[in-house]
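A.B. asks: Next up: the structures, one after another.
We did not get these values from a lab; they are worked out from the coordinates using the rules stated. What you are looking at is a predicted structure, and each value in this text was computed from that prediction instead of being measured. Cβ atoms are built from the backbone, for glycine too; each structure is taken alone.
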Structure 1
Amino acid sequence: MNNYRPISFISVVAKIFEKFTFEQLYEYLNNNNLISASQSGFRSLHSTLTAPIEATDNRSINIDKGLLNGVFFIDLKKAFDTIDHTILLRKLRICGVDENGIKFFESYLSNRSQRCCVNGELSETAKITCGVPQGSNLGPLLFLIYINDLPNCLDRASPRMFAHDTNISIAANSVTELEQIINSELKNLHQ
């Protein structure tokens, strides 16, 4: 059951409105260079190969410089389901979304509910208090905004993100230094 995730069923009218909103927000973020260069997920001219190719290239450069490489991988489980709406709205404000836009997203995220259907039987309705709708146009972009500042948490590491999967590369002169940097960066991420 842990590998299942909810998909939102959205009306055609809502999908059209979402698509329009997505295009406006995505264009604004791109035109203002607000999407982290470390992020490859949900972006045009990027693919699932962009992040691994960049990470491999980075490690090759470090080897040429005589440095040791360390890498750790982060896979955020249930990433879309765990987004705190208050934090997301704050990050939208930081991106420059005006108060009318914030009110729209507040409304879009609030008063959602879900039900499960198993063998034709519907469960009771449960209120959703966090997360973004999966299967929507806006869900992936809102998630991207939510994690967009992850690279800012790191002091000496090079992150490469593809949606909720992240690989973080570190270069150092010794194994001891590498271990210290990795532990320091993990502490930074935890905060």
Structure 2
Amino acid sequence: MGFMRYARVNDGVVLEIVDLPDSIPVGDGKSRKAKVSDFFNETIASDFFPCGDDVAIGWGYRGSAYSPPSNQGNDGNFQEIKASLKIAVDTMAEQERKRYITAGEGQAMTYQRKVEEAKRAVLEEDPVDAEYPMLSASLGIDGETVKLVAAVVLSMDAEWAAIGAAIEKVRMSAKKAIDDALNFEDATAAVDAIIWPVA
């Protein structure tokens, strides 16, 4: 199995470079040619285009051709590149968050409600299941009583708060470094230097 290099492009600027397998196993020792949509949803996959090893974050893309930034000074083009790089950082941060939480507005609301119920439940001596519907949904899965489920939920919330804050610090620091960059090399170096925290 080999790999293909792709660039994710937004508004004509390369935001991300990824190497993806060039084939996908289909069983019985056989494989088929891989597509970007095998690894990303269709909306995201449509932003990826094949690229060579020389292409880098911040390069331009028009039609089927890549080009390095023509202006590297503090002009309008450079500001556009900076804006695109900051969008790339935000996207990467969200991808990191999704490693620890389930995406989706409904899921986020459910999680928030669980935490609210958990904070109330731990204060009670013997919480009544019916008064904590979100926690009760996890009975027999996360704990045998509402109070035990509440303890698990609060523990997970504390873990998420720690990793979420660490991700946010990296995100904000990278965006500041991009803002402070005086040239293209420094701006892209700020992205290349990102090391996301691990829980």
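A.B. asks: Comparing 1, 2, where is relative contact order in percent (Cα under 8 Å, 6 or more apart) highest?
C.D. replies: When relative contact order in percent (Cα under 8 Å, 6 or more apart) is computed for each of 1, 2, structure 1 gives the biggest number.
A.B. asks: Further question on the same structure: Looking at structures 1, 2, which one was mean count of other Cβ atoms within 10 Å over residues 22-29 calculated from, given that it came out as 15.2?
C.D. replies: Of the options listed, only 1 reproduces it.
A.B. asks: Which of 1, 2 yields 18.6 for Kirkwood radius over Cα pairs in Å, as computed?
C.D. replies: Value 18.6 for Kirkwood radius over Cα pairs in Å corresponds to 1 out of 1, 2.
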